[in-house]
Structure 1
Amino acid sequence: MDIRNRDFQDEFVFQASRSGGPGGQNVNKVSTKIELRFNIANSALLNDDEKAIIADKLINKINNLGELILVSQSERSQLKNKEKVIEKFYMLIVRVLTPRKKRLKTKPTKASVEKRLESKRVQAKIKTFRRDVDL
């Protein structure tokens, strides 16, 4: 099931505050920084497996209350930051819930093995010439 088809909007809690960065006097007066809070444990749109995966992989972004917290303050308007943080949420959830491909084990080629062994022979020969000669 595609994550983007689910409507998480009802489960988001937004909080606005003043942000730093560009904007001149605007930064001192307007609350443009948006903080998105999403309670993973209470979500009706995620199944138990998905909740466990998210809680495990995003442990650094989850607080003690079990809320996933994302922040956006790059834009000068509150609306644009809200759109950005929602996009960031969906991208993060999709990335976390997409299973990783298993790495296929590969053997070194016959030529590469022979090349490695030949270089070892050359190195060994060089080292034998370095030894002291008994007179």
Structure 2
Amino acid sequence: MLKLFCVFGALLGFIGVAAGSFGAHGLKDLLEANGHAANWETAVRYCLFHAVVLVAICSLANGSENGGLTTLLTVAAGCFVVGVLIFSGCLGVLALTGIRILGAIVPIGGVLLLIGWVALAVAISRLRF
């Protein structure tokens, strides 16, 4: 399962770079006209940060033989993937469409990201150096 999350990390990295570039060039006028350029930038930033973290989680899991640690890393990675899809996805669609109700859904993704960070912190605290 963690290998799949690592693939998601790479794909989210691709999406983040593509969305950032497209937002800065192809969508710049639209995003500035509707006042949502900051939302787009936040969506891209969170996508890219968590893409890197997902790949790092795979590195941590690869060196671990502890099943409990792997479970925590899987929980963290799962929360990051779903959290980014909800958080960045809703912010991106909000930025493009102006559908305000999406702003009420964004915090669900944020909470999942926070849970992912807590799970990652607990997993890291259990690593043996």
(request) Assign the value 281, calculated as volume of the Cα convex hull per residue in Å³, to the correct structure from 1, 2. (result) 1
(message) With relative contact order in percent (Cα under 8 Å, 6 or more apart) coming out at 29, pick the structure among 1, 2 it was computed from.
(response) 2
(request) Could you tell me which structure in 1, 2 was used to calculate distance in nm of label points 7 Å out along Cα→Cβ at positions 46 and 70 as 3.1? (result) 2
(request) Determine which structure produced the value 12.1 for mean count of other Cβ atoms within 10 Å over residues 6-13, calculated from the coordinates; the candidates are 1, 2. (result) 1
(message) Given 2.6 as the derived value for distance in nm of label points 7 Å out along Cα→Cβ at positions 14 and 86, which of the supplied structures 1, 2 does it correspond to?
(response) 2
(message) Quick check: 5.3 is what I get for distance in nm of label points 7 Å out along Cα→Cβ at positions 30 and 102, calculated from one of 1, 2. Which structure matches?
(response) 1
(request) Out of 1, 2, choose the structure whose coordinates give Cα extents along the principal axes in Å, for residues 38-109 alone equal to 57, 29, 21 when calculated. (result) 1
(request) Taking distance in nm of label points 7 Å out along Cα→Cβ at positions 62 and 118 as the quantity of interest, name the structure among 1, 2 where it is greatest. (result) 1
(request) Supply the structure label, taken from 1, 2, corresponding to helix-only ellipticity at 222 nm (-39500 (n - 2.57) for each DSSP H run of 4 or more, over all residues; to 500) with the calculated value -13500. (result) 1
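Every read-out reported here was derived from the displayed coordinates using simple, explicitly stated rules and does not represent laboratory data. Remember, it's a predicted structure, so these values are computed and weren't measured experimentally. Cβ atoms are built from the backbone, for glycine too; each structure is taken alone.
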